[in-house]
Structure P
Amino acid sequence: MHFDLPDLRLFIHVSEALSLTGGARRASLSTAAASTRIKSLEGQLGSRLFYRGSQGVELTPAGEKLLKHARAIMRQVEYVKSDFSNYSNSEVGHIRIFANTTAVTEFMPEVLADFLGRRPGITIDLQERLTNDIFRGVLDGAADFGVTSGEIKIRGLEVLPFSMDRLVVVVPSSHPLETGETIFFQQTLEYPHVGLHEGSTLLQFLKAQVTELGVYLPLRIQVFGFEPACRMIEAGVGIGILPESSALRYQRTMDLSIVRLKDDWATRERSVVVRELDSLPESSKELIKAIRDFHDYKE
């Protein structure tokens, strides 16, 4: 059985686009040529890889399995290219990172700005993902590494802690909760909340907590980002559960108060997760080091 790398790359493009035409366009091929190559690949494997319909294509179980292998193979090819690029004087490569909301909005922009400023040949794909999607993406090879918070109960990943992430209650000035005492999360549920968008890891985490309590999260409004959330809180729209680092930053320019939570889960460890650190290209290792060094300096 013989696989051509261009065919595997085309297969990945079609799988991600959920369209033969879209995948062919990404691979700079005609739709007819792409269809011929996919059929040839199916013939070699003796398995159907896609269900074809009027709205596009959908992976079969065999296609799902091949996608994991194909991503791993192409990722390894990129690792080889990156490692051997070190023999030249230019650093080149591409790094894909899946990260939670706090990482994407709070510290990764600053880390990446410095990192990329010193490495013009590196490109980065930073994607905000839910916690389980971060784990799955790293395990499947869809991401080089992930950045997440909280307890990690999954096998097959190396976990590299780098700082603590404390969640706090942010309230407008003169709010009833502004007593100077720590409170339990359940006490905040008596008041309307300002929450993040549905795709945020923080919102999903809080929804899991209220599910355990057997109640619901009284969301009054949902916004994209911590700054809009703080502006809504300052205006009296509601209260919010946010990372303390974000709350402290916006408290400098907004009329906000911060109340700490008594719940054990309110203090979480931030970690980088990788499938195998030693197998990563040097550029990825250097970025992980930059993330850890940044927090060693800041906290």
Structure Q
Amino acid sequence: MREEKTYDVLVVGSANADLTVRVERRPGAGETVPGTDLVESAGGKGANQAAAAARLGARTALLARVGDDAFGELLLAGQREAGTELRHVLVEAGARTGTAMIVVGPDGDNSIVVSPGANARLLPEDVEAARDVIAASAVVSLQLEIPPATVRAAAETARDAGARVVVNPSPAPDRLDTEVLTAADPLVVNEHEARHLTELTDGTPEAWARALRGQGARSVVVTLGAEGALTLDAGAAEAVAVPGIKAEAVDTTGAGDAFTGALAARLAAGASLAEAARFAVRVGAASVTRPGAQPSYPTLAELPPEPGQLS
């Protein structure tokens, strides 16, 4: 019998206000192009993953830091709407909340620049203060939009507490911290991150997964956009290909976070890695059909059917 935990998923990570504009084509160097009206919405990789898991019914908490400005309240409101536990979000007086400036092209793909703001002051001391919360969580999900020392502290604390650690190494570093890598079960990477971390520019998803497991990750998931995903579990001889689901992409912003949040939620419920990835592919597919990050995340009732099932 599995030990009962207070939370299914604890996300330790960033919270950003997303400032999004859509363009007919991306500007070249030194060029100005017209765009749509600016849209402000809740985002940040950590907050996105928490919102995705919470919308799916997982008992979810977020450890993050925001400012006491209007953007901070925007982020808190987004998490309340999703159903995330907010008592562990730190609101810093006089600080500026992190922001992300997002340009979305006509194909739905995006370019993003992040200004960290209060995210840069989520420190290892904050992780130490939350040790009991981490121990009370089945899965702890991490990304790299907060200081590296904080990510490492969270990975070590979660591993020592017996929580399963999900690591999404984004933005991809030149080299992933060994303590973070060896705690990852799984390491969740997209194709760009896989190439960067393995230096296998012409590799296959399975080759990337095997290389990353060889570097120390306990298990690996490679996300492949519309093509689905590939999983390589701890000790498994064979990788598992998870087929994609056809979806008309409106905006891919935050789709990877939707996948990772859903994966963490399903792992916390006891699913195998391949089963969790199949579920997460459905969540990611639903998220690209609506604009924005958190506003696009589905509930269970809004998910597309699994491949081969009737809708």
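Each value in this text was obtained by applying a stated rule to the coordinates, not by laboratory testing. A quick note: this is a predicted structure, and the numbers were derived from the prediction, not measured. Cβ atoms are built from the backbone, for glycine too; each structure is taken alone.
Given a value of 21.6 for mean count of other Cβ atoms within 10 Å over residues 7-14, calculated from one of P, Q, which structure does it belong to? So the calculation was done on P.
For FRET efficiency 1/(1 + (r/R0)^6) of positions 103 and 127 (r between Cβ atoms, R0 = 30 Å, to 0.05), the calculated result is 1.00, so let me know which of P, Q that is. Considering all the candidates, the number was obtained from P. Determine which structure produced the value -13500 for helix-only ellipticity at 222 nm (-39500 (n - 2.57) for each DSSP H run of 4 or more, over all residues; to 500), calculated from the coordinates; the candidates are P, Q. Corresponding structure: P.
Suppose mean count of other Cβ atoms within 10 Å over residues 71-78 works out to 20.8; of P, Q, which structure was it derived from? Going label by label, the one that fits is Q.
For which of the structures P, Q does the calculation of distance in nm of label points 7 Å out along Cα→Cβ at positions 63 and 191 return 5.0?
Only structure P yields this read-out.
When log10 I(q)/I(0) by the Debye sum over Cα atoms at q = 0.06, 0.10 Å⁻¹ is computed across structures P, Q, the figure -0.17, -0.50 traces back to Q. Suppose you compute Rg/Rh (Cα atoms, Kirkwood Rh), for residues 111-214 alone for every structure in P, Q: which one lands on 0.99? Matching structure: Q. Looking at mean count of other Cβ atoms within 10 Å over residues 135-142 for structures P, Q, the greatest value goes to Q.
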